[in-house]
Structure P
Amino acid sequence: CVARDTKLGKEEISRDIANVGEEALKDLDTSGIIRVGAEVGPGDILVGKVTPKGETQLSPEEKLLRAIFGEKAGDVRDTSLRVPSGVYGTVIDAQVYSREGADRDERLQLIIEEKRKKLEKDFDVEQNIIRLSALDKLKGLLVNKKTTGVLLNEDGSVKLLSKGQEITNEDLETIPFELLAYIPLESEIEYQCTRIIDSARNQLEAIKLVFNEKMDRLKKGDELPPGVIKMVKVYIAIKRRLQVGDKFAGRHGNKGVVSKVLPEEDMPFLADGTPVDMVLNPLGVPSRMNIGQILEVHLGWAAHSLGTQIGEMLEKFNSSDIRSKLKEIYEIENITRKIEDADELSLKKMAKKLTRGVHVATPVFDGAKEKDVKGFLKKANLPLNGQTVLFDGRTGEPFQTPVTVGVMYMLKLHHLV
């Protein structure tokens, strides 16, 4: 919705619209813009807008309004942005753009404040990442090394390191980042330290420059086409039911089209009665050779089953069983140490997060090997070949051969019927 400066006067985005009932305006805020989260349908007002109109032949209603309210009532007409026909959905976002120097309404100030907070939060996170990365490098270089002098705090009142002191991890964590460059050491080590800290400072300067530019842009206002005072964009999320002809894809180039949609009771099901959500044609694998999807299915099934096991343990809440199960799943030393040290509340919180499935990730070129996947299936008490007997949903008869079953990501593409 665009508010322009016309020959007859300025268009105004406002909640104050003539001849519109309160029911139609119920979801608009004081600035005339619909609230996020509102359910909308055809004809609903998204942005209230009034446009000045010239002297024309007045209709009987306008004559009456003019007689009651005076000269001003008939000067503007309703040109609000409304939902197009056939569209039903939920408002998920509203962005307001205004020209530099223009008055900022309540909604725009709120949006700017949210953006400012997000920028500040991101800036703090980036700074911490750079500092922690530099600190890790320094720990590898300085731990167990001895100082050649004394290190004091900024005002010189507190001694942070003594001469000849052996540096520990704890020492480096307590020293402010700005003072790490001044730790007295042997010249070769000192030179390496200075290089690490200078590199971190340059990175911090660069992100500060970007942050300041973004903040200035936020305060300045937006660049709008000539004659445009304000522009509002409203985003509506529309839910669509899946139907035959819609396109799906996994994350391995394994795309395909829905050929049949069945009721849940007609779908093939596992021995415990769980129906599968989707059946894929296996002929898509040999020709394209995207075996990654098969490994993903196996890994996903194991992760899901382990989550189910943790969920069952959580119902009984035997902390020693949960602790040993989590240690069995995560064989990495620093994670098992944290699981061992965790109190009952933290353990319960962690287990609750994993009930829908244990989180797994396999990096590119360093993914899970076949033996890793088999090991994971073994932990989940599943068949090592990743296959199981499925039953026909219509007849209840088992299929002749075992079928590969598992859990994988499937995405709906924008190729809709």
Structure Q
Amino acid sequence: MYLFLVRHFNDIDHITPIAWKMKTDGYPVAVYCMNPRYDIANDYRLEFMKSEGAVVDYLHTAYRQGDPFYKFLQRLMNKSFGSQASVRAHNRRRAGISSKVFEQLDRIAGKLAYKLMRKMYYHTGWARSILEQTAAKIVCFDYVMPRLYVVDAFLKAAKEMSVPTLSLPHGIQLYTNEVTKPKSSDARRFTKFNRFDYIIAPNQLRKEILIQSGVAGEKIAVLGSARYCSEWLEQNKKIVPKVMRNNDSSSGKLKVVLMSSKPQCSMDVVRMINTFGILADLEEIEACIKPHTRTGGNKDIFDDIQLPNVSHVLTAELCEWADVMLVVGSSVITEALMRGKPVLYLKYLHANTTLPEEMGACWIIHNEVELKDALLSLDTDKTQVPYEEKNIAKFISEIVHGGAAGSDVLDDYEKFIVGCASNTQPGSGRGGELNSDVRR
């Protein structure tokens, strides 16, 4: 069995295409969620994988233990985190002043239960038994810190059993400056990546950053982006749930979506909020905003803003609906460009530098006046943009194909994973130098 251990929306977004490709080609695939708080039942990608015949479940429910205290802790955790639909429905029906208190108590109880389960049950022996029961050929994670969830237990068990471990991208490296957020450091990256046997980087920039952090370059392969390759974009378009109204019933105005970046990534929050007001005041456009899925504790920034918050709408549908995409550091610029949508890069909203601006693959906006002028210009003619198709092609080649234009991205991922699992990919054993035919 090829095991994929996931935890959040973003890593599922980037890992599902790989698991789907392998399942389609007849490989036994299991996708297990390590995060008991994540609602897998309402994730359309995981439901799609299940419909394709893949095993999809929570780790903590797929491999239960018979201990009565374990069962008690699991029930407590499920109730707290809303892993069961009936519990979620019950919680939504709660009303009154005490509802927030109950919610907070539930959260505390769930966290305590999970911590106890990790300490008492989710140890190396438990992980080893799962690897044995599934006859695991390889264990694939995203770019996750080993100390989180049950990653450490699986890394130890896999090492004992000589089962390869692989770290897969959960995004795309677009920032070209060294420091983009407070936690970004060489030491942290080394701690995150060094214990994995193999690492796949979407582009050369990500590989260079990892090598600079001390990670051995010999175990890093550059294979592009599974999430944004054309094969998955077409498949995803077929399965993504649609909630927005059809273009036929639109107001006729220029449809604009602002894809926010994480505020902690050197964002100018004050100017960003002012930009919301500018977009809301432009009568010629119909604008909305989607906060970054990892906005975290900064979600209050988007309270009481003048623009519709479409955080409930999936990015793929927004890219299809929009006439124009506004981005800062979001990798959604990739899908927008591949769909031929004009992209305005709001450079004035952060202190970072990015690949698309350096490659001239977007309309660089330096201030609010330029933003207004650009939108009014596009309202007149959506085809007139100040960047060239050849620059878009270079960007897509680098970001989607890892620098190898026209490559079959999902096929490359599959071959690499199967090669690692069968010990035919490495040139000198697990963790050794990669074969010369692997893109570097």
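Only the coordinates and a few stated rules stand behind these numbers; no lab work does. All values derive from a computational prediction rather than experimental measurement. Cβ atoms are built from the backbone, for glycine too; each structure is taken alone.
Kindly point out which one of P, Q the value 7.2 was derived from, the read-out being distance in nm of label points 7 Å out along Cα→Cβ at positions 16 and 336. The read-out comes from structure P. Look at volume of the Cα convex hull per residue in Å³ for each of P, Q: the largest one is in P.
One of P, Q was used to calculate mean count of other Cβ atoms within 10 Å over residues 144-151, giving 14.5; which? Working through the options, I get structure P.
When Cα Rg over 2.2 N^0.38 Å, for residues 112-199 alone is calculated for each of P, Q, the greatest value falls to P.
Figure out for me which of the structures P, Q the number 3.5 belongs to, where distance in nm of label points 7 Å out along Cα→Cβ at positions 288 and 312 was derived from the coordinates. Clearly, the read-out refers to P.
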